[in-house]
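Once you scroll down, you'll see the structures, which are given as structure tokens.
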Structure 1
Amino acid sequence: MSERIVILGGGPVGLSIAEQLGQAGRASVIAQRKQPGRLPPGAEFEPCDAVDGAALMRLMHGASVLICTIGLPYEAAVWETTWPKVMANMLAACIASGARLIFIDNLYMYGPQVEPLREDMPMAANGRKGKVRAAITRQWQASGVKAAALRAPDFYGPGVANSILGTPTIGALARGRSAQLVVKPDAPHALAYVPDVARAAILLLDAPDDAYGQVWHAPSVPARTPREILAMAAGRLGVKLRLMEMPGWLMPLVGLFMPFIREWHETSFQHDRPFLVDSSKFERRFGLKPTPLEEGIPLTADSFRKA
């Protein structure tokens, strides 16, 4: 089978995968409803709505792999109705084309934990969005498709706006404002650098079949507190670190008026305690270590200063 790499979703992870593939002289197709503002060299765009099974089937004709990086609106009701349909469409398209599936996933399905998250932990989520993630995991596991999930904690990196280290925090510091946190500033929090997630996806893309049928945690930096990390960013930007934290008790009240905060509060187990991730399984198998924060944070801060 000739190589046709389809990347579903042109957000930071999808673009980073396409960019790294292009740097290696490999072509890719980025697919979503609207063309991204920029396309990396070597990448082409094809319009496709993953909810449209027929459109996805056409997109995947002749494809060797589908890398799913899409996100849906951050609403439990949307996730409950749309994610199972999108997963079913992707699996059907992969079966028809003989393609493998790499699913860029999050960590909601584990639910509240006090130990570092490992791939062999049960999917014990008790919230609506976590239950959806568990359900679509069971879909691909039972499908017969050669599929692998690459799970990551909160993303950060140059140009990553929607992140706890994005526009409201490092972006705000770059504009001379206070960083606005919705996580506890002194609870260690694991993070994944977007270029590392992209590198991990490409390693899975090129891996033999025995790497499939499995869950992998993307290389994640040892957890540090948001206060420590934002101090690094402030130092790079040459500004004083100023933090504004939303207290946990206030979130349900604010959520009455701000739907995002209401939805975010459902996953409070990821930010009301140390949030730790064990990515040693991937690191042992593929030899990829996470980019140190001392390297990733300055690059991220620089990107917000330029913006």
Structure 2
Amino acid sequence: MRLTRVAALATASALAFGLAACGGDDADGGDAGSANTSFAAGSTMERLNKAQAVKVGTKFDQPGFGLKGLSGKPEGFDVEVAKIIVKELGIPEDKIQYVETPSKVREDVITNDNVDFVVATYTINDKRKERIAFAGPYYEAGQNIMVKKDDTTITGPDSFKDGTKKVCSVTGSTPAEEIKKYVKDVGTQLVLFDTYDKCRDALNGGQVNAVTTDNVILLGYIAKDEASFKLAGDNFTKEPYGIGVKKDDTAFRGFINDTLDKAFKDGTWKKAWDETAGKFGAELGNPPTIDRY
């Protein structure tokens, strides 16, 4: 009887290994997915795996990270990181529903159950941790400034202290809060929109003198129009990007952290970068240290 049980277990293990091997190791996740993947009863992982569907919050307006292209779906590094997580859940890539998630609503879509997790150039900070939890970080960016190609008057954030220049950022974003430290008059100098596309258009049209956000986002815009834009100065902050989940969902956060750690080691993380944001000239660097708080 005992031998029969051991043999059955061995057969089951071999079958599980075979299913995993058939999934391949592409960063885009392909069509890999299995409702037979085993997760703890009652966990978010089990619920999503059984449903064979997942909602992911991401940006639709950020080249290299989350930009809605001709395919009608967002493309970029954040999207590829989301696919890595979804694949580990045993869900096919074509079962992902992407929900546009601008900066100002990221906490809301998590707390209101509009999405299952958020990957959207989402800087980890203590204020946001009051409402949600973060897995990661999976990347560290730095805030910078984009100006018109022929502008020599702005060389960094200190250039706004004289009160004569307007800078644009996005409502609810970390860069919008950070730049307030440098502007003389927030009410007249800081222009806020809901997307960075609108900031870029305002810069192009002369309504503002600069756009500020993370360097990798700005490099994406510059790569699309090198004749019009450039960076002004060096990065002046550190922005660790995390993945937003429900505040009390410790198990799901741990699962995502384990998935990221695996992706750091097996090369899928770097492959995802090289095929997306890495094309714009930003450095990936070493994998960041995951904060398992």
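Only the coordinates and a few stated rules stand behind these numbers; no lab work does. Note that this is a predicted model, so its numbers are computed, not measured. Cβ atoms are built from the backbone, for glycine too; each structure is taken alone.
1, 2: which one has relative contact order in percent (Cα under 8 Å, 6 or more apart), as calculated, at 24? Provide the component values of the computation, followed by the final result.
On the way: 1: 18; 2: 24.
It traces back to 2.
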Origin of the derived value 22, 15, 9 (semi-axes √(5λ) of the Cα gyration tensor in Å, for residues 38-117 alone; candidates 1, 2) = 2
message = Tell me which structure, out of 1, 2, gives 15.0 once mean projected area of the Cα convex hull in nm² is calculated.
response = 1
task = Using the calculated result 19, 46, 29, 5 for P(r) over Cα pairs in 10 Å bins from 0, in percent, for residues 102-165 alone, pick out the matching structure from 1, 2.
result = 1
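Which structure, out of 1, 2, was FRET efficiency 1/(1 + (r/R0)^6) of positions 158 and 214 (r between Cβ atoms, R0 = 25 Å, to 0.05) derived from, given a value of 0.85?
Among 1, 2, the structure yielding 0.85 for FRET efficiency 1/(1 + (r/R0)^6) of positions 158 and 214 (r between Cβ atoms, R0 = 25 Å, to 0.05) is 2.
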